[in-house]
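Following are the structures in question.
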Structure P
Amino acid sequence: MPDTGEATELRAALLRLRRASGLPVVFGGLLSDTRHARIAELSGAQTPALRGLVISAGSGLGGKAMALSRACAVTDYRSSRHISHEYDTAVAAEGLRSVVAVPVVVGRTVRGVLYGALREPLALGDRTFDVAVSAARDVEQALAVRDEVRRLLASTRQRVSDPDERPGTWEDVREAHRDLRALAPKVHDPALRDELLAVCGRLASASGAGADTDSAARRVRLAPREIDVIACVASGTTNGAAAERLGLRPETVKSYLRSAMRKLGAHTRLEAVVAARRAGLLP
């Protein structure tokens, strides 16, 4: 079943779709299993007819979009010969005529469907079509980030509890820490982001670094982006590669690195990494 964070991402995308396209009605849902999506989010609806409607792959306009993994549209839903009509009663109750449906596809897997609709049988222009596709892409990106965060969180929990389980594990932990920190700014769900950052904190302290160092080292405080940059530097990443990974400009990465080095009392990149580990900021 979709979680609350995923539902939040879908709701936000639908609101952006409605504002950007001017469509009076937008709605959608995520898949509850491999072939069915439940309409759970609506904006602009005048009746409850669509809420909770289960869309099967291949059925109706949304089901067609799901089955083909591409956007589909009709100018007049009730008279269209290009779709099946299992959902005509609900669509008619809401008074919808011209409808576009766009699947949410992560990797090659359909994860949901977004709709936008008019109550008149008017052809939807290319701009409306493009805005609907863009909204679906926003959801796809958000879900892909959530999937990667979950994967990294699952793979790191065992490492934190048993860091000596196999040779090379500490390098794996450091890589996971770097990747999780790079993902954090892309996570819009506060609960998931807090969980991610909490695991980053556990990774940074898992080796016991900073436990026996002087109090001055333990008092070092770096801004979140400064830690992100130092974590990249620790893995041998160049400023350009760090900028691409973190979604920053190279000049911005250099600025964060200079600031972090100054706070850490370091004169070289290596000294900065060593000092950050002594301060318990990196694993």
Structure Q
Amino acid sequence: MNFIVIAVIVLGAIGLVAAAVLYLCSKKFAVKEDPRIAQVAALLPQANCGGCGFPGCSGLADALVKGADAGNLEGLSCPVGGHDVMDKVSDLLGMAIANTEAKIAVVRCNGTCENRPKTAEYSGLRTCAAMHSCGAGESACGFGCLGCGDCIAVCSLDAIHINPETGIAEVDEDKCGGCGACSRVCPRHVIEIRKKGPKGRRVYVSCVNQDKGPAAKAACSVACIGCGKCEKECPFGAITMNGSLAYIDNEKCRVCRKCEKVCPQKAIVAVNFPAPKPKPENQNNSNEDKNI
């Protein structure tokens, strides 16, 4: 019995000494965190999407606080929170943050079931990565959207879905924060992060097919055929030809839509523009009278 009591006492004493040592070490080697980091993190959307270039919102918050102390916040922003969130962070840190233009994910494919009919039946693992590794997929186009939804799985904002009628991914503009997660996971690089544009208006080539004209058109009826008409028409030098594929630089584009009008394939898409106003009936009647 005495041995048991002695053992308990000894173990208790060891426990107390160990606890005291751990307590002293925790106080001496404690890492003090700037309270502003938690405050900034609380303002961020907590999407942890990685669109800011950091592993999560806490990483961006730490970088913002350190950047404010160093007097340089260049390149630090939250694409999901946008201007509203960054304005609040700016007020908290007492330092102006350069406003970056809002961005959004754009699905550069118009190869709907009608424009790009099925030529094969795929029965393997239903992911874009698996289907892409097997070849062209279920159509003759080896560049367009596969519609398996790998982008959906990585979107933390529930901003992208597959349209059941077209079989193509579609972005919800009200939810998308332009973080780039969907763009990074797309094996065919169909999804691009572009400027949202003034009033949400933007113009882009809805095709990534790099085959030459006849082959591209055979695979998809609305594919870019590399004719170059849009490049010649653009007055701002915003369009370049990458082989047989036209590309519109959203930094240079002034959304004049001249390129859209000359594209014979209707491969250039203009988003969120108002519908053209119908011509007055009296004007049409006057034209008819002149013809008579």
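What follows is calculated from the coordinates using simple rules that are stated; it is not laboratory data. Only a predicted model underlies this, so the values are computations on that prediction, with no experimental measurement involved. Cβ atoms are built from the backbone, for glycine too; each structure is taken alone.
Supply the structure label, taken from P, Q, corresponding to distance in nm of label points 7 Å out along Cα→Cβ at positions 13 and 269 with the calculated value 7.8.
Q
Can you spot which of P, Q the value -10500 was calculated from, given it is helix-only ellipticity at 222 nm (-39500 (n - 2.57) for each DSSP H run of 4 or more, over all residues; to 500)?
It traces back to Q.
With Rg/Rh (Cα atoms, Kirkwood Rh) computed per structure, which member of P, Q shows the largest figure?
Going through P, Q one by one, Rg/Rh (Cα atoms, Kirkwood Rh) peaks for structure Q.
For which of the structures P, Q does the calculation of FRET efficiency 1/(1 + (r/R0)^6) of positions 5 and 133 (r between Cβ atoms, R0 = 41 Å, to 0.05) return 0.05? Can you show the working numbers first?
Details: P: 0.95; Q: 0.05.
This value belongs to structure Q.
Of the structures labelled P, Q, one was used to calculate distance in nm of label points 7 Å out along Cα→Cβ at positions 85 and 229, giving 6.3. Name it. Numbers along the way, then the final one.
Numbers: P: 6.3; Q: 4.3.
Clearly, the read-out refers to P.
By the measure FRET efficiency 1/(1 + (r/R0)^6) of positions 117 and 173 (r between Cβ atoms, R0 = 35 Å, to 0.05), tell me the structure among P, Q with the highest figure.
Between P, Q, the highest calculated value is found for Q.
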